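Dropping the structures in below, format is structure tokens.
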Structure I
Amino acid sequence: MNKLLTRPDLQLSCQLFALACHVSRAHDSYAAEALKVHGDHGSLISGCVRDHFPEHVKNTLRAMALSVTKYSDSAYAARPRGVRYSTMIQLARAVAARDGSGYYGPRA
């Protein structure tokens, strides 16, 4: 296991990156279900996958994509003093490798 995942000073960021991964995987699952129900055609739209999806589906997907970004940004904001940005990138990648990242995953 990656030693960054167990560092006490990085636990808050680790948990926030894990939440970003969790929501990203949920976004993927919801998008896959929407594609099955509504079809895989039409214009691609970042965050909400397809333009032809009903508004309530697109709004849910947008909210999930926004949550991924917020959790990831919060993880970086919780970076302890003296910890390099490159260490945070490594932590984000380690959490994504451990948990699975979905399409968006943590910003790394």
Structure II
Amino acid sequence: MKPDTKVVDPNDCVDYLYEYAPEYAKAKGELAELEAYRHSLRSIKMKQSSEQSLGAQEREAYASQEYQDLCKAIGAATYKTEMWKFRLEAAKLRFEAWRTQEASNRNLERLTK
């Protein structure tokens, strides 16, 4: 075994998945909420506009500070969601690697008996 190889405890992987899955779900829910609100905010800002044409109202809505702030919040929520998604996926992969290694060890034991 290489000195820098980390020994994986499968229980740690399962515990990690169990413990942090709610964080991923929460982040995913927040992202969905922000994306849904984006459409409402655009409509609200268009309604508040003094412009007559829909194109001009839409332009003002997209240019508003509130809409720009919401877009930044969506970006941050997307980052958080993806970070949790890939952390949980990494834990699953570690567990699968451990399982594969254990199967290989059993086969090696059978061959050397």
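Suppose distance in nm of label points 7 Å out along Cα→Cβ at positions 44 and 92 works out to 2.1; of I, II, which structure was it derived from?
Working through the options, I get structure I.
Quick check on the output: 31 is percent of Cα pairs over 24 Å apart, derived from one of I, II. Which one produced it?
Details: I: 31; II: 54.
The value was obtained from structure I.
For which of I, II does distance in nm of label points 7 Å out along Cα→Cβ at positions 36 and 52, calculated from the coordinates, equal 1.9?
Numbers: I: 1.9; II: 3.7.
It was calculated from structure I.
Output the label of whichever structure in I, II has the greatest value of distance in nm of label points 7 Å out along Cα→Cβ at positions 12 and 60.
II
Given a value of -31000 for helix-only ellipticity at 222 nm (-39500 (n - 2.57) for each DSSP H run of 4 or more, over all residues; to 500), point me to the structure among I, II it was derived from.
Structure II accounts for this read-out.
Rule-based calculations on the coordinates, nothing more; no lab input. For clarity, every value in this text was computed on a predicted model and none was experimentally measured. Cβ atoms are built from the backbone, for glycine too; each structure is taken alone.
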